[in-house]
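There are structures below to look over.
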Structure I
Amino acid sequence: MKLTASEFTEWPNKAITLLGMSGIGKTTLANKLPKSKWFHYSGDYRIGTKYLEEPILDNIKERAMEVVFLKELLKTDSIYISSNITVDNLAPISTFLGKIGSPSKGGLTPKEFLRRQKLHKNAEIEAMKDVPGFIEKSERIYGYDHFINDAGGSICELIDTDAMEALIQNTMIVYIEEDQEVKNTLIERAKSYPKPLYYNKDFLMRNLEIYENEIKESPESMDPDEFVRWIFPKLLEYRKEKYKSIANQHGYTIQASETINVNSESDFLGLILNSIKSQ
């Protein structure tokens, strides 16, 4: 959604989608907005509690069944397992998504990894298609003035889908762009804490082949954490072009370094207004 500066200022019920890499500060920024006025829609929370709820629990139960003490308790319904996903704690989603690599080192085989990747993409499509309905419900049922869509870092892979069209038509897309300093911070964080990520399949397979040739190991035997550390900087560059394309055509761009100074709703809206005026 593109608006003039005056249209944005006068927009009575603002609906904004935050776009950017995982760890860039989308959730932090959303949490700075007044909770009495802004409905905070977390795409990842919706994925984990609605569309991947059963696969996540199945994964946990499968691991629990490997423990003799828990096995009989589960089989006799003496205990039950549930996940405790919150907007600020999405660990069950990450553990389900997993990392490609040697199972003996905590990794997943290529076949299983790709299966989970596909499930995640389908779940993200559905979660983003839900956005228009939640915009309407947040105002009608709960009386919120505005809506913030705290989307996952991989929504740039939804170009040319109904999900992306729903976001373009119903929200203003705001891309949080990293400068070199922020980029370096994200890379260092990935080195220290390599976490599961979603990858475009073509991007993944292309880089997996390069990595195999470099380390002379197959995906079934490679260290999953080392692969994440190796591929993350490449993923940053790959996604950045997609983010910029979406923002240039359908939205606006603000700088991650500027969001650090946002302490109020007016600060946040001011950043977007400046971006609109600069185009």
Structure II
Amino acid sequence: MKKSGLLFAFAMFLMSFGTVSAQKLATLDVAEILNLMPEKKKADQQLEAFSKTKQAEIEKQMAAAEAKFKKYQEEGPKQTPKVNQEREQEIKDYIDQIKRDGDTIGGVVETVVGGVPVGLGSYVQWDRKLDARLAQAVVSINAFKGVEFGLGFEAGYRKGSQVMDEILWSKEDGYTRRTNNLGGFEGGMTNGQPIVVRGVMKPIPTLYKPLMSVDIETHEPYKATVERSDPTALPAAGVVMEAVVATVLAQEILEKFSSDNLEELKEAVAKHRDYTKNY
């Protein structure tokens, strides 16, 4: 009896194994099924339309803010401290709003250097043009994407008579310029006017509302991860750019003038100023 029971159990096991092996397994692609649903297509269209509308609103706001802040920058030297403080607070509030929107902004940093001796740089050797060396140094700063001097790119939209700086001479000042549209440079060399250099910094790429990216293993699209992000790094970038410009100018001065010691350097620069003034 015991033996027949074991045979019966073994037979049932073989039958169940045969049944399982005969079954066919199927897989469902949930994503594909969702894509085929009319409701999914309608939702995607609505989301895309909303995204375009929101993007248009943001671009309009950014353009208005850019025009306003450019106006503030141009009018700054002529305004009272109270007005400038109010405008400064308005800019800070705008940055806070950008953070609340989960976005970031870049900007333009301007560095002005006065008292620069005439004739630094070279109008012959491409790698010794001082404006070119400054441009390389400024663009080497992380996140900087462009550089300009004086009028910069605006000069491309003006006539020559509206760009070139007229030369003046007086007994007190020697050779000067009526304007400084070229930002203190002519032919790769300093002309005695203040150096005006601007660098543009792109927005910080890490966003609280991430953009789309691609998985490098599957090549499938996915949303980038959300990371900690500041709304802007422009104030810190201003300090960095000032240091970079100062370093390049210091190197150029040490190359041009005798500089075994500070007193010798001062004397050499003073003699050069006197020579160019009374040339």
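So the values come out like this:
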| read-out | value |
| --- | --- |
| Which entry (I, II) yields the derived value 18.3 for Kirkwood radius over Cα pairs in Å, for residues 90-249 alone | II |
| Identity of the structure behind 130, 46, 36 (criterion: Cα extents along the principal axes in Å, calculated), options I, II | II |
| Distance in nm of label points 7 Å out along Cα→Cβ at positions 42 and 202 from the coordinates reads 3.3; which among I, II | I |
| Origin of the derived value 20 (relative contact order in percent (Cα under 8 Å, 6 or more apart); candidates I, II) | II |
| Label whose coordinates, when distance in nm of label points 7 Å out along Cα→Cβ at positions 146 and 170 is calculated, return 3.6 (choices I, II) | II |
| Distance in nm of label points 7 Å out along Cα→Cβ at positions 50 and 210 derived as 2.0 - corresponding label from I, II | II |
| When FRET efficiency 1/(1 + (r/R0)^6) of positions 130 and 258 (r between Cβ atoms, R0 = 35 Å, to 0.05) is computed for each of I, II, the largest belongs to | II |
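Read-outs: derived from the displayed coordinates by stated rules, not from any lab. Only a predicted model underlies this, so the values are computations on that prediction, with no experimental measurement involved. Cβ atoms are built from the backbone, for glycine too; each structure is taken alone.
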